[in-house]
Every structure is written in structure tokens, then in C-alpha cells.
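Below, each structure is written out as C-alpha cells.
Every number in this text was worked out from the coordinates using simple rules, so none of it is lab data. Remember, predicted model here, so these are calculated numbers, not experimental data. Cβ atoms are built from the backbone, for glycine too; each structure is taken alone.
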Structure P
Amino acid sequence: MVTREEKEYITKTISLLLRPEAAQVVSLMLDKGEVNEEWLAKQSNLKITVVRKILYDLFNMGLVDFKKERDEKSGWFIYNAVFRTEQFDKVILDKLKTILEKLKLRLKYEEENTFYECPVHKKTFIESEALMNNYVCDVEGCGSILVIKDKTKRIEKLQKKIEELEKIIKEAEAKK
């Protein structure tokens, strides 16, 4: 069983990583323990297909296990889902590390490339595209001369996000 604070943290994080409906499903799982998809669909007022998709997403993240049992009346197998709270911190840490790597790649791309923008349509071109178009907007009928796009704010924003994420990861790893 998890505390109210842990439940809030888990559901908020799941909502950010997946979608709000996933947080609703996880909340029910944390309250009830082992549940089947039909029960989750009824309790959450979500379509069974949506619940299944959420459960599969959680399973692929390593946050849900399924237990198989046979229905005595029908003889069919029923799959009950169990949320793996003990895996949550590790999974989230791994996800944060993946996001960090993607942000670093994006920062490198931003730093290494020059971008141009159409002053009318705000369409962005990388330098090779701009060169191919003779630094003229290729949107039909436009023909505006492209201007260099200031990337300073985007780079600063990426650097700040990277620093914040590195700090969070460092703190999380220190708790291990």
C-alpha cells in the first residue's frame, strides 16, 4: 500500500508521461491492488480499449505485471493487472535519462546549425534548405527573403532544462 503523498506523486508523474486517463487508471490500481481491465473500465468510465492501451503502455514501461487466472464459470483466462510501485522510481529515472539524452542531442543540433525564418509565414529553414531556395521562402506565392533566426533563447532554454534534469537525476541517484 502507498501513502497519499506517494499516490499523488505517482499519478501526477504518470499523467505527465502518458496522459491524464492513465493517472486515473493507476490511481484505481493503487487503491485496489490486483484488478482486471473490465473493472478498471467500469470504475474509470473509460472504454475498455483505452484501458487496455494504458495497461500495455504501463507494462512496456515495466510498471505493470499481469497475473493470469482461469474463470471457473467460462473457463476463459482473466488477466489481472498489478501496478509495480517498487519499480516506479527506477523506471522514472531511466525515462528522465532518456529525455536528458534527447535534450542534449537537440542542444547540439541547435548549436551546430544556422536557422532561417520567413518573416511572413514564420516557417523555419535549416541552412541547407535556405541555400537550396536561394534564401527565399518556398511557400507558394510568398517569395520573402529569409532572415537568420535568433536561436539564443532556445539554446538557453535547452541548457536550463538540461541543468534542471541533471540535478533531478543526481538527487534521485543519491537516494538509491
Structure Q
Amino acid sequence: MASKEFDPYATRLARDIRNTLAHDFVHGLLAGDRGAAERAGRRLLAADPPPGHAAWIDQRLELYRRAEGQLTGAAHLPPLELGLALWRRGLFFEAHEALEQAWQTASGPRRQALKALVQAVGSCVHAQRGATAVAASLARKAAQGLLDHGQAVEELPWLAELAARLNQGQACTLDDGWPPPKVEA
């Protein structure tokens, strides 16, 4: 399959493609612009990337279309909720992008807890690409941050459970009602 020919971390061009698509997808959803990733994909494809790159762009756009179809009202989700919704769909890199938006605007212990949440989904990014040692190291850091500061994010009462799952290597599995549930009011 084409995605095996393309590693979105291997080269500067690959990282630029990955970053552009993820950024435009997430920021488009946050701004209510569901066509942002499609437009970015068309621009990237118009630059005539190598075949493996083009196939990956097409595959990623299809994942985005499916996610958008499932994210009813996503244009009205704040970054934290959008990040969790993308996490539940296995779009870890994009979830990381959305959660960073929540983290960057927070302060104090809440900021530290959200940083740990960003690290948690970052561990899933690394696990997904097969970098297990990096994923485990980041998961440990995230778990500690969640245990130390998680109570500062009252709408996410399950952060201690996430810390336990991170320590057990189970935070990135997409089964048994995990990853994170929705934000609680």
C-alpha cells in the first residue's frame, strides 16, 4: 500500500506535507471551514509530489472526510474537545495539534495538566509510527504530569485513569470505550 512507501516523518518534504494537512484540517475545523484540508491537499498535489507522497495525501484526506462526517458540530467544539474527538478516531497527530491550542491558551496548573495531555497523545503519535521507546518515555512523562496536575482540569475527571493507561501502555488503543470520553460539563 502507498502509505508504506511514505513515512510522514522521514524527510523535510514529508513532514511539511504532514504538518500542512494536519494544521489546515484542525484549524479549519476550529474556524468552521471544513474545506481547508481539501484545499491544502489540492495545493500539495498540484506541486506534483512523488507518487508515495501523493497517495498518502489522498489517503489522509479520505480519513479527514470520514472524521468530518462523524464530527457533527465540530466547528463549534473548543480545541480541547476537538482534540479528544480526533484522538478517539485515531488521528493522533491531528489530536496533538488541537490539544496544543488548548494548552497554549491555559495558565497555571491547568496549563501543566494540558501539557501532559498533549504529551499523552504525542506518545500515541510515536507509538503509531513504531517508535516504541520514545512513546514509552513520553507516556511516562505525561502520566506523571497528569497525576501531578490533572485535578486542575475539572471537566476531565478521568485523567488519573489516563495516567494509569499510559503507564500500562494502553492509552492509544481504540477499544473498550477508550481513548478519552467527552468533556464533562
Structure R
Amino acid sequence: MLNAQLMRAISYAAVKHDGQKRKVSKEPYIAHPYRVAMLLKEHDCDQDLVIAGLLHDVVEDTDGTIEEIDVLFGHRVAQIVHTVTEKTKTLAWELRKQQSIDQIRHASLDAKLIVCADKIDNLDSIINNEMIYGDNMWYDFERGKSDQQWYYQKMLESVTEGINKTSYHPLMNQFETIVSQFLDL
């Protein structure tokens, strides 16, 4: 059973992402943050982390603000969302991605788990879409497959830096596995 705060977060995210579509599949965008949140929930992450997973793209991709998230869902959720949000969408793709990689390297475990769940879902979609659409799917992306492979490999390194492999959270292991699958495509 979902509690009121989680239901409020689902509704908020759905309203904020209303009308947005995923690349390639064109499914409603809300499916992505919902899957991210459910992945976190499946791994017994606490409610704040699950809510942050639902809201992880709100500031980056909608008119939602960190301040609004702070008021509605609390400071911890807002801090996590702030940490995983790309700060400047006007920069070139490579610079934005490098900033994200650098930022996550020193982030909290909470933020790293959000990134893992987000990237797992993204890569699952990419792998499935490539099976369906082949190389044509890459036309929907700002950068092609090799650049995306670079990004996901570097993000994995950033998320796991300084953590002994035997101490990886299961989401880190899952992220590592799906990155390997993506690199083998």
C-alpha cells in the first residue's frame, strides 16, 4: 500500500511531466521516474529516496524547482534531487555530462543510488530500443552510441569510486552489469 506522501509525489511528478515523451519509444515520460522509484523500492530504499527517484528529473526537465520540492517533500528529498540534477542545460553535451560525472563522484550514497536506478532504467530502455529499432534509434539522441557508452562507463566509475567492489550496493552491481551489456552492443 502506498502512503499519502508517496501518492502525492507520484501525482506531482505526473503533473510536472505531463505531455513529455521518452526518446525513441515515445512512451509517456512519467513511466521512467516511476520505474526508477520502483527499482529503489524493490531494493528496500527508504521513502525519501523513493520519492527522490520519482522527482529526479523534475527540476531538470520541467518548471519544478528545488524550493518547491523542499516545501512539498522535505529537505532531504530536495537535497538528493538537487545533487542529481544537471545544473546547466545550456552547456555542450560533453561538458554537462562531465559535470554530472564529477558531481556524482563526491555525492552521498543516496544520490549515487538514484543515479544507479536512473541509469539502469535508461540503459534498459536503450538496449531494448536498439533491439527493436537498430542503429536508427540513435537519431533521437543528442550524441551517438559511442559517446553514450563513454558517458555510462564514466558514470559507473564515478558512482563506484572509492567503494570496494565487495561493498557495492546491489543497485551498483546491477548498474555495472547493464553497463557491460551496453558496452558489448
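With distance in nm of label points 7 Å out along Cα→Cβ at positions 88 and 168 coming out at 3.3, pick the structure among P, Q, R it was computed from. Can you show the working numbers first?
Numbers: P: 1.5; Q: 2.0; R: 3.3.
Derived from the structure labelled R.
Determine which structure produced the value 1.7 for distance in nm of label points 7 Å out along Cα→Cβ at positions 120 and 144, calculated from the coordinates; the candidates are P, Q, R. If you can, show how the numbers build up before the last one.
Values: P: 0.8; Q: 1.7; R: 3.1.
Answer by label: Q.
So semi-axes √(5λ) of the Cα gyration tensor in Å, for residues 64-135 alone, computed for just one structure, reads 52, 19, 9; which one of P, Q, R is that?
The read-out was computed on structure P.
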